[in-house]
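Derivation of every value follows stated rules applied to the coordinates shown; laboratory data play no part. For clarity, every value in this text was computed on a predicted model and none was experimentally measured. Cβ atoms are built from the backbone, for glycine too; each structure is taken alone.
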Structure I
Amino acid sequence: MKHLLLITALIAFQTALYAAAPPNKYVRIITSRGECLLKLYDETPLHRDNFVKLVREGYYKDLLFHRVIQNFMIQGGDPSSRYAAEKQRLGEGGPGYTIPAEFSDSLFHKKGVIGAARDDNPEKASSGSQFYLVQGRTFTDRGLDSLEQLRLGGRKIPPHQREVYKTLGGTPHLDQSYTVFGELISGIDVVDRIAAVETDRFDRPIDDQHMDMVLLTRREAINLEREQAGLKPRNGLFSKFLDLFRPKY
C-alpha cells in the first residue's frame, strides 16, 4: 500500500511539473523607444530555438536597427552594427550560418510579426541572426487582388488573412517567401515609433536605434499565460520549489 501511495505521489508530482510548462517562449525586446514582448511560434522550431540561443548568449545586446522603412518594417541583428561608425553601411553580418526556411500557410506577415531576413538564395534560407519586425500598411480588396496577380503569382490570400491585412495591415507580398517565426503581443507602437525616425539614403536611422533582448524565465512565461487566461499569477514557495525540478526551459 505504501509503495502504491509513493508511486501515485510521484506521478502527481511529475504531472504538476509538466502541466505548468508554458507552450511558448517569450522575449522582451528593449529599445530606446520602448519595450516589446515577443512570442515565438512553436510551428517554426528551427528559428525559435536559434533565436532563443542567440538571446541567451547576449548576441543582440547593443545591436542596431540598421534598416528602417516606414510602412514596411524595421530590421536588425547584424553583429557589425554594435560598434558601427557613423554612416557605415550595414546588413551583411551574421553568425556564419543560415536557417532552413520554415513556411506555413497559417503564418503570415501581419503587422507586429517577426520575420527572418535573408539574401537571394534559391532555397530561401534565413539569415542566422538578422530579423525584421513588420509595420506594413492596410490594404483594400482591390489592392490585395492586384497583389495576388502581380506579386504572388496568382496565389490566393485566405479570407481570414485578407481581413487582417484590411484592418491591422502588414506586408502580404512577403508571405511564403520569408519565414515568419513569432509575433509581438505588446509594444507594437514601438515599431511605429522606430519606423518614423529620420533615415539616410540607405535606410539607416540618422540617430542610432539600439536594442537588447531578454528571455522570460519559465515562471514569468507561466504567469504571463495565466494572466492571459484570466488567472492569478503563482509566485508562492511551492511554485518556486517545483521550478527547481522542471526540465530546462
Structure II
Amino acid sequence: MCLVSQVLGSSATQLSYYPGRVAGYLKLRGDIARQLSRQIAEAVGFLHTSGVVYGDLTASNVLLRLTNIDAWSDKEIYERLGSPIKKNVLDSAGDTAGRHAPDYLVKPANLSHLDPIFLTKDIVLIDFGQSFRAGLPPDHGTGTPPSYCSPETFFGGSMSVASDVWALACTIHETRAGAQLFASFFGGNNEIIRQIVQTFGKLPEPWWSAWGSRSIYFGDDGKPNETWPDGIALAVEYPLEA
C-alpha cells in the first residue's frame, strides 16, 4: 500500500531556519505568528473535542499550504523545488531488492529554500502515527522529541490531552520566537528537565524526588546550586517574562 498526500510547503521549523545563523535569527512577523498559532490551537482543539490525542505535536509537523501548486508546470516545479534525486533500492547484499520493493526512492524536496511568495498562511497538521484515542495511550509510549514532552512523561506518566497542550505551548513559542523553548542539544532527558526547572521552578512531587540528577543542578528548594565544580555553573534561572 502507498499513501499519497497533498504536496505541502515548509514547516514551522523551516520558516526560522537560516544556515550559519543561531536559532531565532529569523522570526515571523507578530501578526503572521499569531495567525498560525491560532490555527494550530484550533486544529489541536478539534482533535481533542473528537476524543483524539495527537501525541506528536512539534513545529516540524506543522506545514504551510502552497499557493496553487496544481497550476505549476513541470518546469516551474523543478525550478522551485529542484530536480528529483533518485536512489536505487538494494538488498543487504547490494543486489536489486526484487519485485516486492520499489526500484528506487526519491529524496524529499528541500523546501527550506522555497521562496516565501509560494507559501500561504494556512497550516496543516501532519504525521498522525502517534495519535490515539483519549484515555487509551499506547503501552510502548510515543516517539515525541524530548523538547516537546511534558514533565510527567519523563517520570512514567502517559501522553494525554494535557501533554498535547504542553507541546502546543512549546510549538507556539517556537513559531513566534524562531527557537525552541526547551532545546535538547545533546539529546538527553536531563537536559530538558533542567531547563524546565530553570524556567518554571521546582517540579511538584513526586516528580522532584524521582529526578535522580536534580542535586547536580539544584538545591532542595529548586534554586540553582551556589557552588559548582571548576566554577562553571550548570544551571541558571531564566523565568519567562509576560
Legend entry - Comparison of I, II - label where relative contact order in percent (Cα under 8 Å, 6 or more apart) is highest: I
Inset, instruction - For FRET efficiency 1/(1 + (r/R0)^6) of positions 95 and 119 (r between Cβ atoms, R0 = 30 Å, to 0.05), the calculated result is 0.10, so let me know which of I, II that is. - result: II
Legend entry - For 25, 19, 17 (semi-axes √(5λ) of the Cα gyration tensor in Å, for residues 103-222 alone, calculated) the corresponding structure among I, II: I
Inset, instruction - Could you tell me which structure in I, II was used to calculate Kirkwood radius over Cα pairs in Å as 20.7? - result: II
Legend entry - Answer label among I, II for the case where distance in nm of label points 7 Å out along Cα→Cβ at positions 135 and 175, calculated from the coordinates, equals 2.3: I
